[in-house]
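Just so it is clear, none of the values below were taken in a lab; they were calculated from the coordinates. All values derive from a computational prediction rather than experimental measurement. Cβ atoms are built from the backbone, for glycine too; each structure is taken alone.
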Structure P
Amino acid sequence: MNLTFRTTPEREDIQRIMDMVVSTNFFYDHEVEVAAELIAERLAKGVSSGYHFVFAEADGVTAAYACYGHIEMTKSCFDLYWLVTHNDFRGKGIGKKLLEETYKEAKKMGCTMIIAETSGREHYAPTQAFYRSAGYTLEATIHDYYDKGDDKLIYIKRLD
C-alpha cells in the first residue's frame, strides 16, 4: 500500500469526511454534521479558520484524516478535534502514521502538546487503547459529561 499525506483540503473532502465518519459506526448524526462543518469552514476561511487538516491517502484513496488546531489562550497547546480512519482501512497502521504526520505539521506551528478527547463508554474502548498505544496519557476524566454514564476522557501527548 502506497501511503501519502496532504494538508490542503479540497471541496470533495466534505463528502469524503462524512463517509469516513459514518463508516466507523462510532458517531451520532449530529457529530457527522460537525465534522463536515469544520472542513467547510476551513474551505471558506482558509487557515484563519483555525482548523488544520492532514489527509492520509492509500493508493490514491482518502483513507483517514486528522483535524487539529491551536487552543486559544494557550501558548503552544493544540486540540486534536478529529482523527478518523475509514472502516475499510482500519487496523493497517494508517492512524499512527497519520498522527506522526499531524505532529510534524503541528510542531511547525509551535505545538508542544496535543489534547485528544473521547468518550469513556465501552464502545470507545478501541479508541482509548489506540491513544494509549500512541503514547497519550489519560490526564482527566469528567464523569457524566456527554450523558449520564458517558464520561469525557482527556488524553495528552507532549511533543517537546
Structure Q
Amino acid sequence: MAQYSAEVLWLRGDQDFLDKRYSRRHLVRFDGGFEMPGSSSPRVVPEPMSDASAVDPEEAFVSALSTCHMLWFLAIAAKRGFCVDRYFDAASGLLETNAEGRLAMSVVTLRPDVSFSGEHLPTRDQEDDMHHAAHDVCFIANSVRTLVRWEPVHADRP
C-alpha cells in the first residue's frame, strides 16, 4: 500500500469573500516539492474569479488519466520489446450532467499518437492491445466511474 499527498492552499487576503466574487486561484503543492497554480475553470466560474492560465480540477483529472495510461503503455511496450520514440496525447474530457442530475466528467477520451523505431515494430492490433492492457492496469482509470476511451492515432502500420 502506498499513500500519496498534495497540499492545496487558498488565501482570502483582502478580498471581500461574502460577495462571492473572490478569486478561486490557489496553490497546489505536491509531495516532491513541485508547486503549480490552480483555479476553478473559467467555464464553471467566470473570469476574473477564475484564472485561465492556472490548472483547473477538470484539466488535472484528464491529465491524470492520460499520464497514467501513458506510463503503463511505455512499460508494456518496453516489456514487449517495442522501442517508443515519442508519445503524444491530445486528451479531452466532457463535463455534463449525469443521471443523478449532477455535473460530472462523463467521458475522457485519450488520443495517443505513438512513434516507434527499430526493427521490431508493432502492428496496429499489437499497439491496440498495449493500449487495452495499459487501460486495464491504470490505477487512475480503475479509480473512477468516468468512461475512459482511447483512440490511438496510428502511423502507417498494417
Next item on the list: For Cα Rg over 2.2 N^0.38 Å, the calculated result is 0.99, so let me know which of P, Q that is.
Entry: P
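Match the computed value 0.15 of FRET efficiency 1/(1 + (r/R0)^6) of positions 88 and 112 (r between Cβ atoms, R0 = 25 Å, to 0.05) to one of the structures P, Q, and report its label. Working shown, then result.
On the way: P: 0.15; Q: 1.00.
Corresponding structure: P.
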Note to self: Comparing P, Q, where is FRET efficiency 1/(1 + (r/R0)^6) of positions 80 and 104 (r between Cβ atoms, R0 = 35 Å, to 0.05) highest?
What the structure shows: P
Check: Which of P, Q yields 1.4 for distance in nm of label points 7 Å out along Cα→Cβ at positions 16 and 48, as computed?
Finding: Q
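Taking distance in nm of label points 7 Å out along Cα→Cβ at positions 64 and 128 as the criterion, which structure among P, Q has the greatest value? Could the numbers behind the result be given before it?
On the way: P: 2.1; Q: 3.0.
When distance in nm of label points 7 Å out along Cα→Cβ at positions 64 and 128 is calculated for P, Q, structure Q comes out on top.
Between structures P, Q, where is Kirkwood radius over Cα pairs in Å, for residues 8-95 alone highest? Mind dumping the intermediate values first?
On the way: P: 13.4; Q: 15.5.
Comparing P, Q by Kirkwood radius over Cα pairs in Å, for residues 8-95 alone, the maximum is at Q.
Work out which structure the value 4, 18, 27, 21, 15, 10, 4, 1 belongs to, where P(r) over Cα pairs in 5 Å bins from 0, in percent, for residues 56-119 alone was derived from one of P, Q.
Details: P: 4, 18, 27, 21, 15, 10, 4, 1; Q: 4, 17, 22, 17, 14, 10, 7, 5, 3, 1, 0.
Value 4, 18, 27, 21, 15, 10, 4, 1 for P(r) over Cα pairs in 5 Å bins from 0, in percent, for residues 56-119 alone corresponds to P out of P, Q.
Work out which structure the value -10500 belongs to, where helix-only ellipticity at 222 nm (-39500 (n - 2.57) for each DSSP H run of 4 or more, over all residues; to 500) was derived from one of P, Q. Show your work: numbers first, answer last.
On the way: P: -10500; Q: -8000.
Corresponding structure: P.
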